[in-house]
1. Between 1, 2, which one scores greatest on distance in nm of label points 7 Å out along Cα→Cβ at positions 46 and 70?
2. With distance in nm of label points 7 Å out along Cα→Cβ at positions 110 and 150 derived from the coordinates and found to be 2.1, which of 1, 2 does the value describe?
3. If Rg and Dmax of the Cα atoms in Å computes to 24.5, 88, which of 1, 2 did it come from?
4. A value of 10.3 was derived for mean projected area of the Cα convex hull in nm², for residues 230-341 alone; which structure in 1, 2 was it taken from?
5. Given a value of 15.2 for mean count of other Cβ atoms within 10 Å over residues 158-165, calculated from one of 1, 2, which structure does it belong to?
6. Name the one structure among 1, 2 that distance in nm of label points 7 Å out along Cα→Cβ at positions 86 and 334 of 4.7 was derived from.
7. Relative contact order in percent (Cα under 8 Å, 6 or more apart) computed as 18: which structure among 1, 2?
Structure 1
Amino acid sequence: MTKPLLQNLTASHRRVVEILFQQGSASRAEIASVTGFTKPTISQIVQDLTEWEVVGEDAARKGLRGQPARPVSVRRQAGFAIGVNFSTSFAEVVAVDLAGSVIDAVQAPLGEPSPECLAALIHEEMERLIRRKRLAKNRLLGAGISFPGDFYADGTLMPHALFPKLKATHLDRFFCEALGIPVIVENDGRVCALGERVIGVGTRFRTFMLVHIGHGVGGGLIIDGAPYRGVHGNAGILGQYYPYGEPRPSALDLLRTLQKAGFCVPDFDTLADLTPDALPTIEAWMDRAAQQLAPELARISRFFGPEAIVLAGRLPPFITRGLVERLDLAAVLQPLDDLPVTPVYASNLGSRAGAVGAATLPIYQALLPLG
């Protein structure tokens with residue numbers, strides 16, 4: 001399967017798969033209506049994708065005039081990908097099927113955030129997951145790894161200050177050799193943006209802005225359905241608006257705020273386990289973080305003109321939703337003009353957005369329009 005899937009898909013094949021990701025299933029006539037392709041062209045594309053085991057026919061729809069429509073959808077069992085997200089003390093490894101559903105997920109302690117330790121953990125947990133779920137290795141498209149940092153033009157990672165041992169060139173090559181499979185490495189903000197574009201809130205939009213609340217304040221841009229990296233590869237980052245050493249609207253800042261208030265939260269995975277007495281501290285942080293984010297997001301969104309802004313990252317869903325509820329972009333923009341205000345949405349992938357988003361990297365590369 002891997003050979004035709006990766007090498008034979010044309011832009012037209014990828015466009016049809018994109019429609020099926022967005023709609024779940026669709027008849028040939030519905031696909032033709034959305035794409036503008038002729039019905040014979042759609043029939044040939046669907047036939048190709050069926051032969052390659054990428055799509056399959058669903059049960060005929062009843063109650064329609066004439067011959068019942070035979071919708072098609074992406075075959076979940078046709079393939080899967082591995083996604084990895086990590087922090088200083090733990091890593092998450094997930095498997096996502098070809099239709100974008102999580103097959104399984106595991107969290108494991110990370111002894112040291114170094115390439116060697118991370119590779120060993122990924123290999124062990126990936127093999128364990130594949131055995132537990134009885135997945136066929138020849139259906140594995142590859143793995144995506146989300147990194148807290150940005151990349152120089154030569155491929156060197158410029159990691160967050162908490163991860164000095166990750167500063168290395170061509171980490172993708174290292175992990176490909178260590179894991180024995182194709183590996184894509186990417187900045188955590190762009191990983192989340194792509195995850196939202198493939199299986200999250202962003203499936204509804206062709207152009208949107210992702211704000212990543214994690215170790216720093218990052219982001220990613222999706223323009224006309226494709227990720228935009230910019231000339232230097234780091235378009236969409238927001239951290240420069242919030243200097244280090246000062247309060248920032250980052251998840252790491254929330255951890256430190258809670259720690260100063262006396263709560264035991266050593267890493268992001270403990271945020272969801274806080275007792276109710278931590279809520280006033282969290283709410284005060286959300287009030288402040290929303291006030292910091294709103295002016296920058298409002299002005300950037302006006303300049304960029306996206307259909308939506310999506311908040312994602314390391315925070316539990318209730319905190320992400322709380323931030324969205326507090327973000328008042330209209331208060332910044334409408335005194336200046338009467339143009340529509342860009343809506344803001346919370347990711348529906350929760351705090352697992354990084355790992356799930358990382359798993360969509362190989363899926364996107366294999367199946368969906370590249371630009």
Structure 2
Amino acid sequence: MSRRDGSLRHVRMGLAPLRLTGAAGFTRGMNTPTIEPQLGIPEAIVAWEPSEHPVVTCYVDWSVSGRGLHEAQTVVRKELHTAQSGLGPRGAARESFDEDFEHITSYLADEADRSARGHAIFASHGRGLWWTVALGVPIETDVHVGERPRLVPLAEATHQAVRTLAVLVDSNAARLIQLDRAGRHEEPGPQRDQWKTVHHSQLGGWSEANYQRSQDTIVERFAHDVAETVAARMADAHLEHLVLAGDEVITSPLRRALPPHLGDSIETIAHLDIRTPLDAVAERIWPPVQASAAAGRANEVARLLSLAGAGSAVTEPSDVRTMLAAGRIDTLAFDAGAVEDEAAELLLRDALTHRSRLIVTRDHEPLAAAGGLVASVRGSL
């Protein structure tokens with residue numbers, strides 16, 4: 001399905017060209033834009049201002065057909081051709097789009113990660129924009145050409161993915177597996193090698209009691225080492241959920257060693273061997289975490305609707321926009337299927353700009369019945 005703006009504004013904004021490149025972020029330009037932490041979208045894209053150069057947004061279902069092909073490439077090319085025919089034969093908009101057309105199709109043919117489940121591409125050659133996101137969750141193919149990037153589908157995919165850190169640990173080693181919208185990736189965690197050798201003088205004799213006390217001390221020290229690494233990773237990557245998997249001999253002291261603020265993020269899975277393959281870890285851990293997160297979002301929306309019923313939250317679009325602009329919205333929830341596309345994009349950008357917490361849902365009947373959006377307010381109404 002393709003959505004296009006009816007027209008493009010041909011206005012020079014007086015902005016220096018952006019040089020935004022790279023699959024995971026931006027690497028060129030005098031000022032590297034920071035990443036908006038809630039959805040992992042570069043702030044330069046959130047704050048994008050229209051110009052004479054269109055922005056091409058492609059969401060690509062990267063599933064493989066029965067013939068072993070990523071057939072969404074054909075759909076994307078067809079939709080790009082349709083968009084191209086509406087731009088006229090020449091001009092700055094057409095020149096920028098033509099470059100994007102070639103870049104997008106060649107990227108999908110030659111560079112896109114074959115193991116991904118979807119791809120998001122944001123391009124505007126005339127403004128120096130090229131940003132791609134390989135998705136570890138499915139997404140529908142959609143091509144949009146307009147004044148600004150189309151961000152709501154990426155927000156939905158990010159919510160669905162649920163940023164999670166799985167820590168597989170035994171008494172000697174830890175594996176850190178991050179699950180997010182990019183899929184699954186692993187880095188080695190702390191190892192206990194430096195504490196394996198226990199000397200007689202350290203034990204105070206070779207009695208069984210002394211030996212056991214020494215082993216307990218070593219496990220506690222290792223648990224604190226792992227806890228420091230986990231806490232840093234959770235903060236640096238803005239992760240939401242933490243899964244501890246392993247024998248209780250190590251998961252119990254590890255849980256005690258973690259900072260108290262991580263307590264609400266922890267979900268413990270016992271009896272998952274540290275040697276479990278990466279894909280098997282994700283298949284075991286991610287679905288229940290995703291289900292739990294979805295239930296949590298549904299409960300939060302229900303809470304916001306109850307506040308609105310009591311006069312402590314707002315559902316009128318004009319009120320929400322006014323309070324967003326004033327920085328007074330604490331949490332905004334909207335149903336992407338019940339709010340018109342351009343209005344949803346505006347709500348999302350305003351919420352991210354003013355650092356309001358954002359919940360994007362779909363097919364939420366009570367929320368749709370209330371007009372599709374609800375927001376809690378900082379301070380009294």
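All of the numbers you see were taken from the coordinates with simple rules; none came from a lab. As the structure is a computational prediction, the values presented were derived from the model and not from experiment. Cβ atoms are built from the backbone, for glycine too; each structure is taken alone.
1. Result for distance in nm of label points 7 Å out along Cα→Cβ at positions 46 and 70 over 1, 2: largest is 2.
2. 1
3. This figure was derived from 2.
4. Derived from 2, not from the others.
5. Checking each candidate, the match is 1.
6. Working through the options, I get structure 1.
7. Comparing all candidates, it corresponds to 1.
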